[in-house]
Structure P
Amino acid sequence: MIKVKHPVRNDFSSCSTGEYYKSKGAAINAFDTALHKHDMHLDENDSDFNGDEGHKLMDIYQQDEVIGYASIYWYQMPSGNYEFIGYIA
């Protein structure tokens, strides 16, 4: 499990602070990049983000082992951009 004070938590959640994304893919890429800095990653086969708004719980991996979970919420704003909020559960 990812420890409470691990710096990946701040790096991950900072992707949702004041950021607006042109696509869902761009947002997920930002979250995954934050994880990669700590040798972790999201499940690359779990890319189902249907609808203009929603919530998803995703596995976080280190090598081939699930070590935590990402809780991700999204909403498409009237501008067409997406707001994503994510944290490590």
Structure Q
Amino acid sequence: MIRLGNNKTELIYDQYVKRGSLMLLREGLPLSDPDQLYNYLKDSPVLSEANLTPEHFDIYHPVTEKYRGKTEEELLAVITDLIIINQNIRNL
């Protein structure tokens, strides 16, 4: 369950999701899982109706979080490496 508190400045949410008999930490789920923390919050009607996003609460997509604060040159190097890897995979 997702709720907003303290005049929409506080985000309250379940950190775990129940799968069968297991409780799994949302942050540990795969990026493609709709119950992964960022996806769970991003798709929330509660946030959508309040015109808010997870970023308003300093919660970023894990990939975005990994590259926040990088310089333009560092990001271009990552993009270049990924393009080369992608081309190599296509040539297999």
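Source structure of the calculated read-out (Cα extents along the principal axes in Å, 49, 35, 19) within P, Q: Q. Structures P, Q were compared on mean count of other Cβ atoms within 10 Å over residues 18-25, and the highest value belongs to P.
Kindly point out which one of P, Q the value 0.2 was derived from, the read-out being distance in nm of label points 7 Å out along Cα→Cβ at positions 42 and 58. Among P, Q, the structure yielding 0.2 for distance in nm of label points 7 Å out along Cα→Cβ at positions 42 and 58 is P.
If helix-only ellipticity at 222 nm (-39500 (n - 2.57) for each DSSP H run of 4 or more, over all residues; to 500) is calculated from each of P, Q, which structure is the one that comes out at -11000? Attributed to the structure labelled Q. Sorting P, Q by relative contact order in percent (Cα under 8 Å, 6 or more apart) from high to low puts P first, with the largest value.
Read-outs throughout are calculated quantities, based only on the coordinates presented, and are distinct from any laboratory measurement. All of these numbers come straight from a predicted model, not from anything done at the bench. Cβ atoms are built from the backbone, for glycine too; each structure is taken alone.
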